[in-house]
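Next up: the structures, one after another.
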Structure I
Amino acid sequence: MTEEQRSFTIADAIGEPAPEITILDIGAMPTGTERYHALVAQGCAKVYGVEPSETALEDVAAEERDRFIPHFLGNGRPATFYETRFPGCSSLLEPNEEMINLFQTIGAEPETGNFAVMNTATVETVRLDDLDMLPDIDFISIDTQGSELDILTNGENVLSKALILESEVEFVPLYKDQPLFGHLQVALSERGFMMHKLIDIVGRAFRPFRGLDLLKPVSQMLWADAIFVRDFTALDKFSDLDLIKAATILNDVYMSHDLALFFLMRHDERRGGKHAAAYLRKYIEVQPTHIYYGNFKGIA
């Protein structure tokens with residue numbers, strides 16, 4: 001039995017359709033199956049993407065393009081966009097060659113490096129809170145190569161409604177003057193979020209050390225995806241529907257079965273329901289074996 005076959009949705013467990021969940025995907029360059037694909041597959045996800053690259057959006061279905069917002073997000077002032085050889089490394093921050101060139105398989109060398117700057121351009125940025133076409137957002141996914149903190153601190157209103165947030169974070173400055181994981185965690189804690197877990201941790205060996213697989217870490221962590229949850233000790237900030245939405249995202253996207261159950265129990269306490277008992281029965285029946293927690297990602 002595969003991991004996918006062993007997983008289950010909240011809807012499977014409680015016998016009710018999943019609630020509509022509004023997702024904001026910042027840095028929505030299509031790269032394959034999105035992490036939140038289980039919500040999309042159920043038809044309960046309404047996704048808004050922010051992606052400034054028209055080229056990146058060429059493969060987006062025509063009927064979905066009206067939900068894509070072609071802006072650079074930031075502090076609302078002009079900025080320099082650094083276009084790199086590998087598009088996924090492009091950023092509003094300048095690549096930090098001294099740091100990048102310490103590690104295997106990533107580099108900023110002009111001839112071959114994936115972080116090598118091929119072009120620069122002055123662009124206008126827009127504050128997240130100034131995107132007036134956005135509804136209340138339940139779930140934010142952000143990956144903008146180092147500018148995540150700047151975007152989120154200029155999106156206080158959008159952030160205040162969110163239940164779950166996933167952000168790429170770095171542990172070393174791959175870009176000049178880049179805020180690191182600790183800076184983002186402090187800022188989000190001040191805005192009512194709890195750190196939940198790290199997933200898809202990526203590392204590389206220091207040059208010239210060569211392990212058996214150059215794409216796997218030896219000791220140094222470089223970046224990961226950090227999952228933050230609206231403070232689960234402040235349940236008065238959650239509506240009844242919020243509790244179900246949070247449980248759905250945590251179970252269906254992140255396989256955080258224990259915290260999903262926690263939110264279902266709090267919902268039942270308010271409404272006199274039996275969602276938590278149904279969830280536990282389903283969990284015992286399926287017995288998921290995959291724990292999505294700190295697992296290493298084979299490729300960047």
Structure II
Amino acid sequence: MADDGKTSVVIVTGLSGAGKTQAADWFEDHGYYCIDNMPPSMIGNFLELDAFENRSIQKVAFVVDIRSHHFLEGLSDALEKLENTPSVEAEILFIEASNDTLVKRYNETRRTHPLNKNGGITTHEVVQKERDLLDPFRRKADHIIDTTHMKQADLFAEMSRIYEGLDGGTRFTFNIMSFGYKFGIPQGVDMVFDMRFIPNPFYIPSLKKLTGHNKKVAQYVLKQDVTKEFIIELDGMMKTLVPHFIKEGKYNLSIAIGCTGGQHRSVAVANELARIFTEEGYRVNIEHREH
């Protein structure tokens with residue numbers, strides 16, 4: 001929120017399909033004058049026009065992305081101009097998601113990605129090209145929201161925490177996934193931890209056909225001294241890292257917990273981490289990929 005006497009300007013940008021339109025809806029519902037697909041070169045002109053008309057607009061959000069003509073050059077110039085305008089307090093909100101998620105969203109809705117000039121399906125190469133083009137603006141962002149594991153309600157809650165100070169405890173979210181290495185490592189996660197150092201319940205006949213959701217399997221996995229030590233160390237590392245992630249504008253972290261088949265050790269440890277992080281006041285989303 002801008003100081004008294006200044007116009008609060010939010011530049012909403014990021015990857016196509018990540019949720020910029022939903023972010024714009026939130027801003028509009030919260031009293032911002034919201035303009036979608038504004039050519040960056042016209043942002044300064046709009047603000048000058050509003051200033052000339054007695055500054056009737058106090059909060060404005062511009063959604064700009066690669067659909068806009070001369071996007072890259074125009075946004076760089078616009079940001080520089082905003083930084084040198086005393087009457088404006090501007091910041092950047094960058095919306096992103098994993099490549100896999102964006103490819104899935106585009107191909108499920110049969111929409112055409114802006115960089116996919118010839119139409120057809122959206123590929124990882126197209127999404128990565130856009131990610132590379134936008135990286136300079138991501139680095140300048142005041143806030144970054146990753147919608148990979150978010151529903152619209154989660155996105156809105158995150159924006160309320162950022163722009164209205166509605167923390168509800170903490171604004172930080174852990175997205176935890178269990179998986180099996182023999183089915184491949186998940187894409188788009190921030191950290192991957194290998195649980196194959198823990199004794200495997202698979203080789204105990206009474207536990208083999210059960211999963212880490214079962215109380216007996218969970219007890220077997222979690223009673224191991226090496227498991228206890230790992231969880232304590234990981235929890236301590238997160239307590240150290242989370243405040244720094246928030247300071248850098250990152251409000252969620254995706255953690256993948258793997259074992260051989262994704263049935264026993266990874267499930268039990270993922271569930272235990274989810275329990276601990278929830279008790280510590282974090283928001284937690286959990287997914288068991290092989291279930």
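Out of I, II, which one gives 0.75 for FRET efficiency 1/(1 + (r/R0)^6) of positions 25 and 201 (r between Cβ atoms, R0 = 25 Å, to 0.05) as computed from the coordinates? Present the calculation step by step, with values, prior to reporting the outcome.
Details: I: 0.75; II: 0.00.
Only structure I yields this read-out.
Name the one structure among I, II that distance in nm of label points 7 Å out along Cα→Cβ at positions 81 and 209 of 7.1 was derived from. Walk me through the numbers before you get to the answer.
Numbers: I: 3.8; II: 7.1.
Checking each candidate, the match is II.
I, II: which one has helix-only ellipticity at 222 nm (-39500 (n - 2.57) for each DSSP H run of 4 or more, over all residues; to 500), as calculated, at -7000?
Numbers: I: -7000; II: -13000.
It traces back to I.
We did not get these values from a lab; they are worked out from the coordinates using the rules stated. It should be emphasised that the depicted structure is a prediction, and the values quoted were computed from it without experimental measurement. Cβ atoms are built from the backbone, for glycine too; each structure is taken alone.
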